[in-house]
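Next up, some structures in structure tokens.
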Structure I
Amino acid sequence: MLLLSCVNCSSNGLQYDTVGMSVGYCAEHKRVLNTPSVLTCGRLLRKDLLAPSARREREQHEKRYSPAGVCHLESARPANGTTSSDSRGDLDLLRSDPVATVVVDYGRLPTKIVSLAQLNMLPGARAELALVSLARAYVARCVDRQGPWTSGLHILWWTRKRLPEEPHLEINDIRVETPLPLIRQMDLAKWALLILRLALIADVAYYARSARHPIAKLQSLAEDGAVASDFSWRKLLRWMSSTGTRRFDDALPEAEYERLSDSLHKDPFDGKAG
């Protein structure tokens, strides 16, 4: 059931699997999630699934859970103030963390791209987790509103720059207890974070298919990386640094990125959706 909870939703940029803070935050409903593993809503966009599957699952999920607010996963009833909160005091406490500050302010600045750019500049695995999670929800929302796939262009390019980099994961970034040795927990967490990078690229590639842009060829990138790595983050990073990077550059050379970027800045849609 954890896969159907707020922990696994792209709108919660503070948590994923074993990585993150002890509490979550829903950027859709702007609420602190005190018990995210037992909460959900009809807008769930699963982090563990690529865009086509995540969107199909969301359609099914909305048949049971309201999209209007946070719900209890078991009963589907609206969550109360003890399980989630929008109180000023709780939000102020969450803002004591630099990553959580940007996540809480997401959507309150002139454009969401501004917040995503701030996350891109922050160091550490938790900042990247927030960036990739919220970016996947942002691009999905833009496409839902009839926006172009290029709404995620800059985020896509930032992720390209990270492809050969090891996630900067620290012991304090592990949020739950598991029976695995600590070193194995860290290894699996790094693997999961690397897969999320590829999932973001694969999502944008999926949305680009209608435009018949060569980037659409990267729809299988996350699945191919997972098969090649056998749950080893070191194998996956080597694959991303060589095969993954080469495939990305073939589909979106820097000159093409710059051309699209120039045209995007002339588009009144740019940065206003999501």
Structure II
Amino acid sequence: MKRLVSLVFVALWGSAAFCAPSPADLVAYKDAGARLMALIEAAQEKGEISRLKTPEVVALVRSVSEESKVLRTNSYAASELGTLLDICDVANRASVSLMLFGLKAHLSPGANEQQMQAQMVALMTSNTVAFQDELKELQPFLLRCLAKEVRPMSQFVASLKPAEFTDVRRQGLTQARSGMLQIYAGALQATTDARYSNEYRLALLAALAESSDSLASVIELPVRRQLHETARVAAAKAAAPYRRHLDRIAGSLSSEVCDGLCAIR
């Protein structure tokens, strides 16, 4: 998946009875995330991917992707959003750091914006291949976590007075929609990319299919319709293991309902 990025719901949230995680579980989760980031940063300094192919990293990736410890199956209230944002951010930072591994060394000095963008896309693709064993754990967890943010964030935004929906929050929503588009585009493109393992692609598609009703609800209708057509065509061409996930994704994108975060301009 090329461009899984933060949806910056934090910018929308601002400063504003949950049995899982317990305080101890949450501390352990954040500690595992901090240790994983420290190892990624150390490997980054040395420019050595091999430093991240260790039993410790494998265990840490599993810890920060362990849904049963930190995510519950039912929905969250707006009052719980701060904790949920913190949880999602751990997996998000790890995923993005792996996909951008070696960025400084990869970018050509003097490159213009278009060239830099092309170089970043190429780097993210090669890193996704290199780190797909790690990302097949982190990215599905992140998709499910982000999906759980949509309902409480919609409730939170609905509770704001007009003056409280600031330019910063409006920009956050714009960036969130852009992030959603990149998630779908990256996942759909990965479906046919033989550089990625079947295990990675199926894990990613299964998580997106499970999360798509929530994630798609944020996207404005013209973009949603375009994504629906892309998913529909991909499903028609896909092999059976992929088709059932793509059919479900296309179904969620076919919705013409635009309320909550989708309806905000």
message: Quick check for you: by distance in nm of label points 7 Å out along Cα→Cβ at positions 89 and 161, which of I, II is greatest?
response: I
statement: Value 13.4 of mean count of other Cβ atoms within 10 Å over residues 57-64 was derived from the coordinates of, among I, II, structure I
query: Taking helix-only ellipticity at 222 nm (-39500 (n - 2.57) for each DSSP H run of 4 or more, over all residues; to 500) from the coordinates of each of I, II, which one would give -14000?
result: I
statement: If you rank structures I, II by distance in nm of label points 7 Å out along Cα→Cβ at positions 41 and 65, the highest one is II
message: Can you rank I, II by mean projected area of the Cα convex hull in nm² and just name the one with the largest value?
response: II
- request: Have a look at I, II and say which one yields 14.2 for Kirkwood radius over Cα pairs in Å, for residues 137-224 alone, as calculated.
  value: II
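Taking mean count of other Cβ atoms within 10 Å over residues 33-40 as the quantity of interest, name the structure among I, II where it is greatest.
I
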field: Among I, II, which structure scores highest (criterion: FRET efficiency 1/(1 + (r/R0)^6) of positions 169 and 241 (r between Cβ atoms, R0 = 25 Å, to 0.05))
entry: I
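Values in this text are rule-based calculations from the coordinates and carry no lab data. Being a predicted model, the structure only gives us computed values, none of them experimental. Cβ atoms are built from the backbone, for glycine too; each structure is taken alone.
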